[in-house]
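So, here's a batch of structures to check.
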Structure P
């Protein structure tokens, strides 16, 4: 499951999508109550929703990149690319969820953002290097 390649990205991506569905279902248990988790616009509720969506979106993005022309690349840049996708996709929902309960942890958002930006740049680079026009 943790291979740093396209197959591993597909598996982790699908696991993140399932985690996003599960966390969304848990949040859905109380959405009808106005004051659930402090109300619709509360910091806690917004960050928990963001974490749930981050799981689904970043999971799908990993699966999409696993089917790109960059997926057939090998070597240290390819390994770094998949590592950045993995770190960012796992760290983003974790930072969202932990920041919901400990607001000062919001400063950790730099880690997943830098990791995901690096992953996207490396995917683009590898895709162009392989002569692919399809990301």
Structure Q
């Protein structure tokens, strides 16, 4: 499959269509890096994650990407749920800031920043969905 087939909608395969959504999302995040943060980056890896209320992430660094130093590597998190109740907890924590998993919230951070996900405060009825992308500074 080539780029034209994906962009023109000639593909009927759901996995290829999902790939197009991810491709478009990455392009928009990459444009945000350049236009707002004035940082030129390229994507390295993309991961979709679906988390339950039993999932806690302890403080950690993400590690370098493709032989780049930590300060030249970034992570973006895009929350994909249509709705989210902030009282559920499980917030992204970085630099004494707590960020709820609000729909369409984009978080970008350097992979050399210590971060975690706090313990949920209530049981989640639906899983939290997010798209994680690892980026390298060009």
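Who wins on distance in nm of label points 7 Å out along Cα→Cβ at positions 58 and 98 among P, Q, i.e. which is largest? Mind dumping the intermediate values first?
Working: P: 1.2; Q: 2.1.
Looking at the calculated values, the largest one is Q.
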>> Taking distance in nm of label points 7 Å out along Cα→Cβ at positions 50 and 82 as the criterion, which structure among P, Q has the greatest value?
In response: P
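Taking relative contact order in percent (Cα under 8 Å, 6 or more apart) from the coordinates of each of P, Q, which one would give 33?
Of the options listed, only Q reproduces it.
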>> If helix-only ellipticity at 222 nm (-39500 (n - 2.57) for each DSSP H run of 4 or more, over all residues; to 500) is calculated from each of P, Q, which structure is the one that comes out at -24000?
In response: P
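Read-outs: derived from the displayed coordinates by stated rules, not from any lab. Computed from a prediction, not measured in an experiment: that's the story for all the values here. Cβ atoms are built from the backbone, for glycine too; each structure is taken alone.
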